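What follows is a set of structures to go through.
Throughout, read-outs are computed from the coordinates displayed, never taken from laboratory work. The shown structure was predicted, so the numbers you read here are calculated from the model rather than taken from an experiment. Cβ atoms are built from the backbone, for glycine too; each structure is taken alone.
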Structure P
Amino acid sequence: MNIHRILIANRGEIAVRIIRTCRQLGIETVLAASSADVQSMAALLADQVIVLGPASATASYLNITAVINAALQVKADAIHPGYGFLSENSRLAVACNDAGLIFIGPTPTQLLAIGDKLLARGNAVQAGLPVVSGGEVNTLAEAEALVMSLGLPVLIKAVGGGGGRGMKLVTDATELHTTLQLATAEAQAAFADPRLYIERYVRSGRHVEVQLLGDGHTIIHLGTCDCSVQRRYQKLIEEAPAPNLSDALRADIHAAAVKFGQHLSYIGAGTVEFLVDVERDSFYFLEMNARIQVEHPVTEAICNQDLIAAQIRIAEGKGLNLRQQDIQFDGHAIECRINAEDCSADFRPVPGTITTALFPAGAGIRMDTHMQQGAMVPPYYDSLLGKLIVHGKDRAQALQRLQAALQHCHIEGVPTNLVLHKSVCASPAFQQGGVDTGFLPLHLAAHPLNNSTEAADGHA
């Protein structure tokens, strides 16, 4: 069926992004907003706004009943969940089916198979993908036995989610008990699921992922993306394609991602994430994100595709109108996530009012943002202000454009991490390409950021 009206159950830059594609497709948009977001850019751009509830995410963006009722009230055909919030929640997908609404995303069964990290790991093994040695632990005795067999260091992970929450590194056996308790509490608070598993820690690992599109029959990949510049397991800079991979390793990663999608008969857009072991020149399955990625613009840039439009087409039941040979990779793209945070105070999120918002423009430059002068940065949600994306004929040109664009990006009223991006992009190691996930802590130790640096950039 054709979708005529979409309820967007999200906020910020991804809501703005979805609205823009819907406009091009002639689809009406209704923004489901909290009371804190009724004056946001997304609210101004949408055809209609409906208030989900108060500012608290629990009472608004995470309230499945409120989201479904809002969609029915405005007579929406479908719900687009964006990323974060309820985007990978199988209960929302089930509720949409029960209410006669289209959920723009995978099936409830697929969401369950991917959202539970142990089930996802099991599916990866069934599909023939390599995984890092490890397993679930329910007691301290089980954890001690597994750590003894794996050897230190190990990584504790939450079964119910990702994004760094519930994830802890253990390098000393005497810290295992305390760290397990901390990880359990964090997993329970973040995902209402205290279960944990432990994996061997890969010392020199790169975070490389592959975005997929599938219609349940055909699965295609959209190339690699490197997301190794991370702080506390949170991505800060992403680039596509992943630099400095051998052709053979890149082809194997592409094939593994497609194989996993085929195993699931996957529907929609999704991303299979891998850990590339630099020392062993091998890779392992990490997880799959069953939604549009925050970093989808770099993939769009090198593939010349609109992934939101593809999501909608697949949700309408029209199938993929692309085959693998239709995807022609063009150049290199890099994305910087710009957050409202104080780099000199351990990157503490800082709410406030944007007093200046000047963004770069020009050839190969894209700015995905929901911010403008006078906009409020509320304290209730993620501190992401926007994403600066550059595209060039090769990585060298993309880096040149990124450094120039960063100099012409000015945000005042709240501190931002733009000074961090400038520092990273000037790093010889980053410029060479192929840094691992341990790069940023080492870089910051050698090049500390402080208030005077930030003030020199006018809060950059």
Structure Q
Amino acid sequence: MFSNIDAVILARAQFAFTISFHIIFPSFTIGLASWLAVVEWRWLKTGNRLYEDIYRMWVKIFAVTFGMGVVSGVVLSYQFGTNWSVFSDKVGNVLGPLLGYEVLTAFFLEASFLGIMLFGWNRVSKKMHFASTLIVATGTLISAFWILSANSWMQTPAGFRVGEHSLLYPTNWMQVIFNPSFPYRFIHMTTAAYLTTAFAVGGIGAFYLWRKRHVSHARIMLGMAMIMAVFVSAFQALVGDMHGLNTLEHQPLKVSAIEGIWETQRGAALKLFGWPDQQEEKTKYCIEIPKLSSFILTRDLNGEVKGLKEWPKEKRPPVAVVFWSFRIMAGIGVLMIATGAIALVLYLKKTLFRARWFQLWCMAMTPSGFIAVLAGWFVTEAGRQPYAVYNVLLTAQTVSPVGVTPIAMSLIAFIAVYGFIFSAGVYYIVLLVRKGPETENDKEVFGSHGVKKPPLVTNNLGSQSGGQDV
């Protein structure tokens, strides 16, 4: 049934599916944990109950998202042993400790204090609860540090040697951890996570304003989100430019695929749109801006940009995937910057929270961060192919000696199970969003965990009980 499918392609498709599913959740929880810390800090500083209400609502969403991220992340570890056992054998001496450090320094930290975040109300002091939120937020950043370090090493390997049987051994841990692309990719990913959270929170706030519900809470959500849109989206563009120049230095082939340039040339035009044809080795139907690609990459209008033909065909990545994924990511980035600029103008005109069209726009931008993160990872991972470790280890050399049928059947199972888990998680989050922040009156009726309290009745002795006689 699956005899005509290449095992390597199928194994890559399975890992691409599971990692794409997984990355959605960390990209949200990293930003959401830090935002929750800011919201709780504002509550403690101002005493404004609106911040407490917002925190209590979003910490439940954080818990659901965190849980789905953990479950989907565990599966990836198993796949290293099932589909990619040769990869694990060859690079385990380098990547194994990095992933182990992530568990020891980040996951245990998050898991230990998440319970206090969720259930510590009225059980610990306000300062201790705030400290727990800060610790969990710090844990998400530490987790991102180690994961991005490991993945960046695969992009720009350093501090290692090749031993017997092509096994890789670390020679300098500082070079392994702080490899050439890591600083840029860590900042770029962290900033992307903050923007993902900002536009998700802003979209929900805009939804409440549109429906004229929880208006006071919604103004805080949308206002804080637009502060991020104004400042962080522009910063992300700067970081992205620096990351691109670093990629040009260490992975020029990936940049050529991003640009869709086949012939080495000076004064290369920026292809806004087009269709890269890998068979004919040219990009068709182009809409271009003359010399802009050379200027962006070399800071010279007539600077030289290498074309894809400088490398053998078998060493080139899937150009169309890289080309279009980058444009989706960059296009969303431009929309985020534009959203921030519009929000600033509306704020100065004192119409930020009244412009109905802008509320609709923010609602439409709610999933934009998730889409941009996925597109960015497609650029990163597809652009590294055909290597698992760039210029060191080919992907085809790292796959397990497993037949096509087991890989295909497990992929089908993953799609079915993940679809159920994702649907259930999203359904619960939608219920939380529809319910919205709880007010003081809600807490009196429902309690701190949203479970409706039994009505108080007076018995014949004049005492009160929870719905039953003494």
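A few notes on this one:
- The maximum of Cα Rg over 2.2 N^0.38 Å over structures P, Q, that is, the highest value, falls on Q.
- When FRET efficiency 1/(1 + (r/R0)^6) of positions 122 and 170 (r between Cβ atoms, R0 = 30 Å, to 0.05) is computed for each of P, Q, the largest belongs to: P
- A value of 5.4 for distance in nm of label points 7 Å out along Cα→Cβ at positions 178 and 306, calculated from one of P, Q, originates in structure P.
- Distance in nm of label points 7 Å out along Cα→Cβ at positions 314 and 338 from the coordinates reads 3.0; which among P, Q: P
- Distance in nm of label points 7 Å out along Cα→Cβ at positions 210 and 282 - highest-scoring structure of P, Q: Q
- Parent structure of the calculated result 13, given that relative contact order in percent (Cα under 8 Å, 6 or more apart) is the read-out and P, Q the choices: P
- If Rg/Rh (Cα atoms, Kirkwood Rh), for residues 58-105 alone is computed and equals 0.91, the structure in P, Q: P
- Entry that produces -10000 once helix-only ellipticity at 222 nm (-39500 (n - 2.57) for each DSSP H run of 4 or more, over all residues; to 500) is calculated, selected from P, Q: P
- Structure from which 17.8 was derived, mean count of other Cβ atoms within 10 Å over residues 274-281, options P, Q: P
- At a computed 24, 15, 12 (semi-axes √(5λ) of the Cα gyration tensor in Å, for residues 202-321 alone), which of P, Q: P
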